[in-house]
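Dropping the structures in below, format is structure tokens.
Derivation of every value follows stated rules applied to the coordinates shown; laboratory data play no part. The structure displayed is predicted, hence computed values, not measured ones. Cβ atoms are built from the backbone, for glycine too; each structure is taken alone.
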Structure I
């Protein structure tokens, strides 16, 4: 924790991640004066399910982080903003109290039947045209339909559909809102062209239920109520921003705002987000509204990246990441011809296949742990290149690449990614992440900062090592061939894993941020 007891006006930003909640207090000039983090786990009560206890994880940890930070400083919090994992949702009753565990983003694959039925009902081409995206395990609409079908008693009591950040905003202000970028991922409920709910489809999927009011992330959701002030220690009347999903706040934290700017977020999964001049439709990617009115974005995310390193760390007796990185750095580029498919939890983009599985091809008795760790890092780089190629094919034209997230530390992973993709990556000075972007959005919503304010500056740039270009080019081609060559076998194994009995499912252990 960073501590500072000097008094000043402070901005509070908080991000609810897959496996931790992080908060920062920053001055109006962007200086971080205090930070805190609480860790939690994903629940996987059934194969293909990924859930959070929204009351305990989202709201309780917000209060704990808030209280801890307020104890560390003498300054006054003048605005608040929260981001969170997305797309996800929790069904709540009156007062925003959860009726069941929250259903998480694309790592939760329970709604396969609903994806098929809604696609047949509305038409694949119509969905892509109106929403910019096809229905996948990342889409919220099918999961809402799943809830209505399978838990009708919960549905009858449901009054609000809230995300991690909007549940907190609701409990702080009493306002039922959702930001446009997050709504973009609630397919098939939101029109990417018109920036509004598609009423005929929302009525079909969520009949009788009011949808949240749509606003932009940096707009005001409301003010802290007296009841919320008593529960959190914040002052009544403090402005609260609408906020957004973590990737958008992370992009804000490093100044991703102009067309051609691309954020690469290294976390439990890898998320890539590019700012666009106009909306682009793609059945294999996520076309979304941008952070500000009149802006758009094209994004994609892998199902795993940092989750793979956590997995290997765990099965290696929780050896330190520094030791694993040192071993991997000693292995040669290409890991002595070892190629890994990173689909340990299926895949989200640039193709959607919950039944995809991990593959290690080329293993010999000469390979050691360092080779395996490096091969896992290289596999995420191949997956990222595949994603960037798909974004380029869809009409993206990334010009500037900024890397963010915990995976940027240490240097090896980012170097491998630049070597594989051929893209230089800028590394920012401040690495607090989405919570830092939230603090900036809080100041914008509260009126303390101008909308075009940028805090973070670039500390260094990772340049591709051209000596590795030919080797990685060959291995990438093999990587691309490996999935179609093994997918039918992987699907058989996936069916066996999820058919009951002794189920192999490590989601609750490996999905961490």
Structure II
């Protein structure tokens, strides 16, 4: 049996959203074992994360990264870094830093600038101790670090060099660097490697610490019987190690986005460079192969973000010209998309497609032929061409699909329900599976009370979709949003659970939800 044939249920919880009492104001790698243990106790078998790549300078969106390969150091558990422990750990913090640490720990949301500054200082101190006490003495720990650097050189070399130059150039985009570095002239690169050797080593050290912690967390998840799923973003930031290292693969004169859809009447412009599919194809898709390889190293499976973009990429010329799709015709789009799906599958991780928004029929047919699961978002699964546009019963969803109540981009189920017109709620109440659970309750007239919440959740647990992934807010009925598409603001990507993740088992509400999830997982054969 393929992994995609097994019935499972899991939760979408961004890593940044689940800090524990030990974390520094943001969920970190060290919190994963606690989360996966809680999921396992609730009969859940998948933890879906948002991207963990190093975010672009000044950004807090996990979909705008300065590296498609590197783990963001903001997710390192500082107090698990041996060198930081040797220095005294949190006891070495200044009075002011200790005050700020307590503030970000108590905060209701993630304060990225403060958290990043505190962790950068601590990890810098840890690195200097490592360099002086391990690296220069060629200890066994130094040897382990060197083995990591050699093993991961295929992506780590360019990344660490890029980050070192980024710091020297005070965060300026690589397009503004001195011309020899922009053009990656061999002599200039050799010179800067010597000049910035210490900073390069530091960036490699951070990735080594992150890698060690990730391996431990993944082993713990496996011991709990929980698979870690990731998210492969469609693109990276223009100012990224990947674009700088492979400039011929990208169009810097155009930016990717989407045409008008349900989220935006004018479409979206993400400001990131477009792919040069002709060049990428000539290079046998090397960078995308590398991304798939890296994703399979970190995760048991992953969601392919903006799936349709890998069949046909919508971009706008930066000079104000007309937007267009590339490739331009359906046969070429189909050939490209199916080639890329095979590339993503090669390393062996399970893949499934974010196939929402405006997706041509031929793309959905292509996914079906390749046995790649797409999403079934409850609120959008309707018979759109039938009078009244009734909702589909989740028991009719295809087994090869991912059922969900929403995504990181949608409003939580509670908001959707309370803002839905009465007619829409009545159509939901007509679903046979909902009717069977609602009994005599007047579901359409009710606000999003626990009864409504659990009727809808249990209906999704019974769906025929082999994989059920629910945003963590929806299992509780919370109204907090992770992101509002087509907007930029301090509230996006800052969501945190209301309790520290290592106290979930002590919170009556979390205990009740865990028991109910296990009951449903067992009842509907997802356990």
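Please state which of the structures I, II yields 0.05 when FRET efficiency 1/(1 + (r/R0)^6) of positions 128 and 344 (r between Cβ atoms, R0 = 25 Å, to 0.05) is computed from it.
Answer for the origin of the read-out: II.
Quick check: 22.9 is what I get for mean count of other Cβ atoms within 10 Å over residues 40-47, calculated from one of I, II. Which structure matches?
So the calculation was done on II.
Out of I, II, which one gives 0.15 for FRET efficiency 1/(1 + (r/R0)^6) of positions 96 and 184 (r between Cβ atoms, R0 = 30 Å, to 0.05) as computed from the coordinates?
II
Among the shown structures I, II, from which was the value 42 of percent of Cα pairs over 33 Å apart calculated? List each step's numbers first, then the result.
Working: I: 35; II: 42.
This value belongs to structure II.
Distance in nm of label points 7 Å out along Cα→Cβ at positions 80 and 408 was computed and gave 2.8; which structure, I, II, did it come from? Each step should come with its number before you reach the end.
Working: I: 2.8; II: 2.0.
Computing distance in nm of label points 7 Å out along Cα→Cβ at positions 80 and 408 on every structure in I, II gives 2.8 only for I.
Relative contact order in percent (Cα under 8 Å, 6 or more apart) was computed and gave 17; which structure, I, II, did it come from?
I
One of I, II was used to calculate mean count of other Cβ atoms within 10 Å over residues 160-167, giving 22.2; which?
Source structure: II.
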